[in-house]
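Engineer: The next part holds the structures, each set out as structure tokens.
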Structure P
Amino acid sequence: MEGPLFFGAITAFERALNSIHKDPKYLIIRFGAVPFVDLTGLRILKGIIEELQARNIEVLLSDINYDIRREMYKSDFLDILGRHHLYRRFESALHKVEHDLSLQDKE
């Protein structure tokens, strides 16, 4: 994602997700270029994540700045995602996905 996360930006993100024809097993959403999120944006993002989870897509968030992370903790946003899906760096989230996929390949 890039730029402030508010209603207009999140609906564009939702349209992009809906254009994917085959669901991935994992989706990492990078917040490195997102300076702030309003409460409406968080609420809509939460709904999108719930929809993705219903499609068995594991969602991870990375590169979240302090202010956005604080808003996530203050709201009920993490109730659906859990803190274990937040990563300070994209590389850490990617490593987690690669590790999980390698375990699945062994099964």
Structure Q
Amino acid sequence: MEMFTAIGLNHFLTISAILFSLGMFAVMTRKNAIVILMGVELIMNAANINFLTFSKYNGGMEGVMFSLFVIVLAAAEAAVALAIVINIFKTFKTVDVSRVDTMKE
């Protein structure tokens, strides 16, 4: 059991970087609007991990407060974005963002 080391700052930052990279990959390469929104959520979760990590290692509560703000922002973003995706689907019969090229059909 002595072989296991404590989880340190580098571990948290590595997980956060992986989540951020996966989110950026999803946003930049996918054409499906729902997958793009999932990528944005991954990016926000990576930011939350960073906020909480630095809050833990600095001893303050600022990171927790920022993290709560980001969670509220992500919930509002998800609700508004899904409403927009539903309206796009009603109008264009697709959620492929490359096919949505006009404001009014």
Structure R
Amino acid sequence: MGGAAYVVLRNGRYKSVKHARLAFSVQSIYGLGNWLPIYFARDAYIRQMLDMGYGEEYTQKMMSVLPNWTLPLIVILGMLGAYIGCTIGIRMLKKHFVKAGMAEEA
């Protein structure tokens, strides 16, 4: 995903705020890699947890709060969070640094 985010930034010539926002949103998908075994290799993941000493009750409770339908939700909310975070950061930049003359308007 880092490569895709880089391409988005490059398309904005590294100066476009809109492209930067989109690049950070795309990059947020990178963290999803840690969760993929739960969704795509559930049985093997459960066996591994049991082999590591986690109890059956704990393992079943964990799987019950992570049904397969939550994967798209994690992706969408992660991207939305990154977009909102970028928007807040841009507003803070304008409010504090541009106003003080320490940075140019983005």
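Just so it is clear, none of the values below were taken in a lab; they were calculated from the coordinates. Every value quoted in this text rests on a predicted model; they were computed, and no experiment measured them. Cβ atoms are built from the backbone, for glycine too; each structure is taken alone.
Engineer: Computing helix-only ellipticity at 222 nm (-39500 (n - 2.57) for each DSSP H run of 4 or more, over all residues; to 500) gives -16500 for which of P, Q, R?
Structural biologist: The read-out was computed on structure P.
Engineer: If you rank structures P, Q, R by distance in nm of label points 7 Å out along Cα→Cβ at positions 31 and 55, which sits at the top with the largest value?
Structural biologist: Q
Engineer: When Rg/Rh (Cα atoms, Kirkwood Rh) is compared over structures P, Q, R, which one is greatest?
Structural biologist: With respect to Rg/Rh (Cα atoms, Kirkwood Rh), the highest-scoring structure among P, Q, R is R.
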